[in-house]
1. When helix-only ellipticity at 222 nm (-39500 (n - 2.57) for each DSSP H run of 4 or more, over all residues; to 500) is computed for each of I, II, which one produces -26000?
2. To which of I, II does the computed value 2.1 (distance in nm of label points 7 Å out along Cα→Cβ at positions 35 and 203) belong?
3. Given a value of 18.7, 61 for Rg and Dmax of the Cα atoms in Å, point me to the structure among I, II it was derived from.
4. Could you tell me which structure in I, II was used to calculate mean count of other Cβ atoms within 10 Å over residues 107-114 as 17.8?
5. Relative contact order in percent (Cα under 8 Å, 6 or more apart) computed as 38: which structure among I, II?
Structure I
Amino acid sequence: MTARWKRAAVAGLAALTLGAAGCGAGDDPAAGTGGTVTVFAAASLTGSFTKLGKDYEAAHPDTRVVFNFAGSSALATQITQGAPADVFAAASPATMKTVTDAGDAAGTPAVLVRNQLVIAVPKGNPDRVAGLADLARPGVKVALCAEQVPCGAAARTALAAAGVRLTPATLEQDVKGALAKVKLGEVDAALVYRTDVRGAAELDAVEFPESARAVNDYPVAVLTHAANPAGARAFVDYVRSATGLAVLTAAGFQAPPSR
């Protein structure tokens, strides 16, 4: 762990350090289970990975899965600065590249799933938003993810494809933050992932054709300095299995073409 990380670490990550400290490759490596598996995952994977983590623990009672969910760019920075983690699941190849370029991924990351943007609006779509052009209408307040976040990069691509220019009311550090602004009534719409609106009873999702130009692949990798590499590999195998893919696609993710 670098001195820089030690100075910057927050309490939540300190807790993760403590959770990971008691595990290691010697915890039942033959079965690939045992000990703690610390997973850093994109905020948009929160619901699906939480379920997969509970299911995995039920099937492997000697294993505990600990998650750190946040914007992929923030997680990539944490990893390259020495944050203790076993697995990284990112919302874009670009954010995973930050980790691979630093030599912090063990092997080649695999594409887990894909995701597309929608326009999240309050239930009933009171502003009658039908597409991206409507987001630029006077008086319509829009939340976007920050440019360095995968959902922000995808939003810029989609808006450019539609020839739409707008000034967002807010730029959020992850997709959950953008979605929360709509739920709280602080904005009229947000560009978020399809999976984030699914199941949100207070929201509607407006599909738009330009989203096909901004599909995000979600790569996953075991990390070079994993405290529990065997457990990490086993968990990655599980989320990439038919069982894991079924949970992810039920949440609205798309299987990558190779699957």
Structure II
Amino acid sequence: MIELTPHILLTAALSGVVIGTFLTVFGGGGSVLAAPLLLYFVGVTDPHLAIGTSAAGVAATAMINLFGHWWNGRIKWPCALVFGAAGLVGSIIGSTIAKLIDGHSLLVAFSIAMAAIGLSMFRKPASEGDPNVHITWQFTAKLLPVGLLVGFAAGFFGIGGGFLIVPGLMLATGMPITAAAASSLVSVAIFGTATAGNYALAGWVDFRLTGLLVVGGFIGGLIGNRLIGLLANRLSLGRKLFAALIIVVAVYIALRALHII
């Protein structure tokens, strides 16, 4: 456990604000900044502790944001739960393997995942789909393997996985991106909870820092909602700039992990 100095309290809360703002404005990819911020801004020295703590923060934030989508009827619950159940198994397997890997090697793998996330954000989001989609045996057969693979990636890298969950749901069921984005929070909460629980068993979750991330994330969400209106005509450019930022951070993490800088 690290000492909660005024510097730690301030930087952890500010990290939450940054994460919450980016998540609200740009959606998928925002939570991937949690572990790097804990490592290089807050000052957490153990990569496993940073990943485990960030997973707990991502799960809690997803649960909070879930209720608004639930209230407005945007979540396709049957599809989301089938995907989440398969991914739960994958996230447990992924996080268990990650715990066995050296911290620096894990950071190199994490940087590769970050770069992939950044590159994926340059892709133009799809808007087509069937808003009235319902679960079928055919959809279930597609949701289970995709959910398992996405859950494994989320557990291994300690990320929310929204950038994979949303296209995974769309690919398996044909639902539109709005429904997929809302439904993805169910899986993000499940995967994050499973990953954080697995790390917590090894003592690699600091719930005090998690609380600070969540509080900051709530404030960031309020800021993000205001920015969406102000940047309505520039969201595409902003998304590309944010994607570039993620790639730059990924390169920095890799260089630090490889002791090049």
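Read the figures in this text as sums done on the coordinates, not as results from a lab. Worth saying up front: this structure is predicted, and the values here are computed from it rather than measured. Cβ atoms are built from the backbone, for glycine too; each structure is taken alone.
1. Going through each structure in turn, the value belongs to II.
2. Structure II accounts for this read-out.
3. Answer by label: I.
4. I
5. Value 38 for relative contact order in percent (Cα under 8 Å, 6 or more apart) corresponds to II out of I, II.
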